[in-house]
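S.K.: What follows is a set of structures for review.
Just so it is clear, none of the values below were taken in a lab; they were calculated from the coordinates. The structure displayed is predicted, hence computed values, not measured ones. Cβ atoms are built from the backbone, for glycine too; each structure is taken alone.
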Structure I
Amino acid sequence: MGLPFIFLDPITLSRLDSVLSAIDDINSQDPNNISFDGQTQPKELIYGRQMSQCQQQYWPEASEYLQIAVRAQHIKRWFLKRSEFDAGKAGYLAWRKEQGKYHARLTSDLMQANGYNDEEVAQTAAIIRKEKLRSNSDSQALEDVACLVFLQYYFDDFAAKHSEEKIVRILQKTWKKMSVKAQDIALTLSLPEHLSALVEKALAP
């Protein structure tokens, strides 16, 4: 799936493309596969490209740091296994936090290897860790993109595995994380009727 990245500065373009390609190279090693476009492909490779596609569609003005963070949202996600952390909500949150730190460290290494300075690396790492979610517009945009990609590509499979009560609760929590812009976009997504009904139920007063 080709994704266009258009910049005026050819040096920045080369540097950015190199990092995005490096992220894809790592994610192409994912042992977990999904069916996409009639082919079996590495799960996180497809996820990263879906994230970039969503960002380019709705946040075309994104900085290169946000573009990298979007692509690296799940970089090598399979490395830290959920089973290595305690069961329950506390264990899940600890796993998510460590994932964010790991993704940021790995991406930082790739950026440094491709000529980004310490300040640029730190700025991108903060976005990946979703620091200052409400006050950092890039962190919020990353969260928004992740929520929209979930709704568009992964909501159906998730809904098939859980009770309606749990789905509605997750949707309500997800909605609260999103900016008004992302909420408006979400309402324009073409979802199957049974999923649209769940969204309506979650948003009902």
Structure II
Amino acid sequence: MPMNILIAGATGKTGLLLTQDLLDQGHKVIALVRESSDTSTLREGTDVRHGDLTDLQPGVCDGADVVIFAAGSGGATGPEMTDKVDRNGAMRLIDLAQGAGVARFVMLSSIGADQSDPSGDLAHYLKAKHDADVHLMASGLTYAILRPVTLTDDDRGDDVILGDRVDPSAKASRADVAAVLAEAATTGKHDGHVLNMQSV
């Protein structure tokens, strides 16, 4: 049964692959993008809905069966933008999805986001992801949270490892991440789970 799937972050590297996977499966994809975003890379057949994660307005999730948060503030931005997008933007999207009666919310998170007080170079980012994940788990929405290790631009691998056996120092291809996100969004296979992930 085709679904209406809203993707925040559809124009990013992982988001573009995810959009392609979902369209190939016959689903309707709605890309949530800023008005200033370059949408020329989105595949034909993708619907566009304008919305800024730093200032989301009511209605952005209307008509969506599933919402996927695959956005990120990017490595070049500072802590303020990380909070606005990865923490507050994600939490606001969760609230709007809940209000719109969305059936499932899939979160692209990160390895290490299980820590409430992380340390190291990525501490601020991981704290933002942690807060958003916790908010989703407490929202009452049916959810799946994927926490991949370091991302690469490699092609799909032979397999993926999910869960406790994941090596935090391993790699995960964006193509594999997109495939697991699509599976989580459309099958319900990962409902209620928070999964670390790596490629094999």
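S.K.: Give the label, chosen from I, II, of the structure having the highest value of relative contact order in percent (Cα under 8 Å, 6 or more apart).
M.R.: II
S.K.: For which of I, II does mean count of other Cβ atoms within 10 Å over residues 83-90, calculated from the coordinates, equal 22.2? Display every interim value, and only then the final one.
M.R.: Details: I: 10.1; II: 22.2.
It must be structure II, since only it matches.
S.K.: For which of the structures I, II does the calculation of helix-only ellipticity at 222 nm (-39500 (n - 2.57) for each DSSP H run of 4 or more, over all residues; to 500) return -20500? Please list the in-between numbers first.
M.R.: Numbers: I: -20500; II: -8500.
The read-out was computed on structure I.
S.K.: Oh, and also: I, II: which one has mean projected area of the Cα convex hull in nm², as calculated, at 10.4? It would help to have the intermediate numbers written out before the result.
M.R.: Details: I: 12.3; II: 10.4.
It was calculated from structure II.
S.K.: Then there's this: Assign the value 23, 12, 6, calculated as semi-axes √(5λ) of the Cα gyration tensor in Å, for residues 115-154 alone, to the correct structure from I, II. Intermediate values should be presented prior to the final figure.
M.R.: Values: I: 23, 12, 6; II: 21, 16, 6.
Answer by label: I.
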